[in-house]
Structure I
Amino acid sequence: MRFEQAVLSHADLVAQHLEDVRALFDAEYLDEYGDWDPDAPYGYSPHDFHVIGLDGDRVVGHVGFQARTITVGSTDVLVGGTGGVLVAAAARGSGLGRDLLRTAQDAMRETAGVDFGYLGCRAEVVPFYESCGWTRIHAQERFRSRLDADREVVEQDLPLLICEALRPVTDWPSGSVDLRGTSW
């Protein structure tokens, strides 16, 4: 199966794209989190860019990211905070997820000009991201609660991964991570 891909800014998503992306999110998260809001997805940070996989004119895959400066140790780092990695059930196993992540990495470098991709995930999907070239890091992470913007959360050793964009992963500084906002 071969899918077309597009990299779109958030403002460039048309109504059909939004409807299809909403269907992807709802298929995965509706029961647990409720309705998806593209401007505040379940209280997480919204995406500046959307990498979509298309089967004809229908969106069957999505990776979103937001450019943001975070702090690692005492160093400011510009990342593409990544989330919303979703592939429709009918397209799973086709390699679309891997292709979308590669395209997102290219867009982080060429369009957004960020140093690294950055994401947090569930432990059971770490091997997938590692197979796509992402590298797991171990750090304490500080971020704003997705449910209460006045509350900071500090977590130790959640699954965190980075990928190369403008800089190689070997340039990632050491130290705790402050997302300076909600996670993705």
Structure II
Amino acid sequence: MALSLEEKKAIVAEVSGVAADAFSAVAAEYRGITVEQMTELRKEARNSGVYLRVVKNTLARRAIEGTEFECMKDSLTGPLILAFSQEDPGSAARVIEKFSKENDKLVVKLVSIGGKLLGPQDLRTVASLPTRDEAIAQLMSVIQAPIAKLARTLNEVPGKLVRTLAAVKDAKGA
């Protein structure tokens, strides 16, 4: 079923809007995946804050024009599903990586983050990026570490004095 010009413009506008706000993108070939498996992938993506869409490559090229994912433009070939991370940089990679472990027919072709085109072998690296909450927790632990060490050091001085006095008391009592 052919799409009308208005439908094509709507798809390009929708994907372009998502790509403009996305942190990273993953393109994977979905040849051989059943409808049930694709539905499960879409459900998982929705729950993880990932925009997932099967788009004709010509429309996808037009949609990512002018975004930081323009580097993917020349490599869009074959039946591809596009996944855009909307909440944190690694969410799309995590969803695709998890699904591709269970279904070997989903083959990652392109990964892009920060305007750089990465190969499929970099999917695990992008998937291991921390979520926003994890990054904040790591930053807070780094900020808190020197203060906690200073507090322990300052607390050790009176503690050492008390132990010394207790040892002197025990020595005089014996």
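Since every read-out is calculated from the coordinates, none of them should be taken as a lab result. Owing to the predicted nature of the structure, the values given are computational and were not obtained by experimental measurement. Cβ atoms are built from the backbone, for glycine too; each structure is taken alone.
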Assuming 3.8 is distance in nm of label points 7 Å out along Cα→Cβ at positions 26 and 146 as calculated from a single structure, say which of I, II it is. II
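Quick check on the output: -6500 is helix-only ellipticity at 222 nm (-39500 (n - 2.57) for each DSSP H run of 4 or more, over all residues; to 500), derived from one of I, II. Which one produced it?
Details: I: -6500; II: -18500.
It must be structure I, since only it matches.
Which one of I, II has mean count of other Cβ atoms within 10 Å over residues 10-17, as calculated from the coordinates, equal to 12.2?
It must be structure I, since only it matches.
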For mean projected area of the Cα convex hull in nm² computed as 10.0, the structure of I, II it came from: I
Between I, II, which one scores greatest on FRET efficiency 1/(1 + (r/R0)^6) of positions 82 and 154 (r between Cβ atoms, R0 = 25 Å, to 0.05)? I
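From which structure (I, II) was P(r) over Cα pairs in 10 Å bins from 0, in percent, for residues 50-137 alone calculated, if the value obtained is 16, 52, 27, 4, 0?
Computed on structure II.
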When I, II are compared on relative contact order in percent (Cα under 8 Å, 6 or more apart), the highest value belongs to II
